[in-house]
Every structure is written in C-alpha cells, then in structure tokens.
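Every number here is computed from the coordinates shown, using simple stated rules; none is lab data. Because the structure is a prediction, the values reported are computed rather than measured. Cβ atoms are built from the backbone, for glycine too; each structure is taken alone.
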Structure 1
Amino acid sequence: MDNIKSIRDFIAMYVDGFRHLTWGKPLWALIFIKLFILFAVLKVFFFPNILNSRFDTEEEKSDFVFKELIEKHNNNEKKSLK
C-alpha cells in the first residue's frame, strides 16, 4: 500500500510542476509538433512501403522477407568467420 501512495505522490509532483510552468504548454506543443514531423512526414517521404509496391499477395511478401532475413544472417555469419 505504501508503494501506491508513493507512486501517486510522485505523479502528483510532476503534474503539479507542469501545471505551474509558464512555458510548459508551448514546450509540449513544440514536442508534439516535432513528433508529428518525425513519425508522419518523414515516414511518408523516407520510408515508403516497399512490400505493397512490389508484391500482390501476403505469401509473396512473407517469402521476400524470409529470404532477405536469411540472406542477411548468412552474410553476417560469413563476416564473423573472417
């Protein structure tokens, strides 16, 4: 029971601290804007969905991924043996 009380006190301390910050809300807005840019915008331009553009069925996609994983594993083994 003491852990629950201490966890509540810990969370209350941070909530109270963020509530009284004068720059807290603009900084959190900036953090969320950066996260949106990182995960939404950059994903669209730099991480296209290659599997959907190359293959039609789930079986073809899984075969491709399996072959790539096995090939990378074998290449890493060869490098480690040298």
Structure 2
Amino acid sequence: MAPILSKGFYRHYKGRYYEVLDLVRHSESEEWHVLYRTCYGDFSLWVRPFDMFTGTVLIDGVGQQRFAYVGNQHPEGVVASN
C-alpha cells in the first residue's frame, strides 16, 4: 500500500520551494519515492526516497522537517512553471 503524502508545495528547510507531483515506486526494490519539481531555475524533476523526503534534520540541535507542506497553491513569490 502506498504511503500518504499530499501533493502540492513544500518548503525545504534551506528555504527553496518544491512542488510534489506524485509518489512513484522503484522497479527493483519497490521502495516508495517522491517525484517533485523545483520551483526555480529549470523547474527540473527529481525523485527522493519517501522516508528521506518526509524525514527530519537537526539544525542547531533542533529537529525540523526536511520539507514542510505549505499548501496546494503557489506560495507568494514563487514563479509557476510553464
């Protein structure tokens, strides 16, 4: 069964925005990955293991989400891809 992750926009802990498009599965390991697009530059597509995408990072000893959901509307100031 697929894990649950909302499609939409996420803010990376370093500040940039990304759009989650879907969940995909690795053909060999069957591990779930997140398919997402950068909201800057060339708007390229990327995949990252689900557990890493939804995981936390320690910043100055404080745990925070690697990617935090910000909604399904383009965040203010984020340019839409073509």
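For which of the structures 1, 2 does the calculation of mean count of other Cβ atoms within 10 Å over residues 7-14 return 9.8? Spell out each step's value before the answer.
Working: 1: 9.8; 2: 16.5.
Answer for the origin of the read-out: 1.
Using the calculated result 2.02 for Cα Rg over 2.2 N^0.38 Å, pick out the matching structure from 1, 2. Working through the options, I get structure 1. Upon calculation of helix-only ellipticity at 222 nm (-39500 (n - 2.57) for each DSSP H run of 4 or more, over all residues; to 500) from the atomic coordinates, which of the structures 1, 2 produces -500? Going label by label, the one that fits is 2.
A value of 0.30 was derived for FRET efficiency 1/(1 + (r/R0)^6) of positions 39 and 71 (r between Cβ atoms, R0 = 25 Å, to 0.05); which structure in 1, 2 was it taken from? Answer by label: 1.
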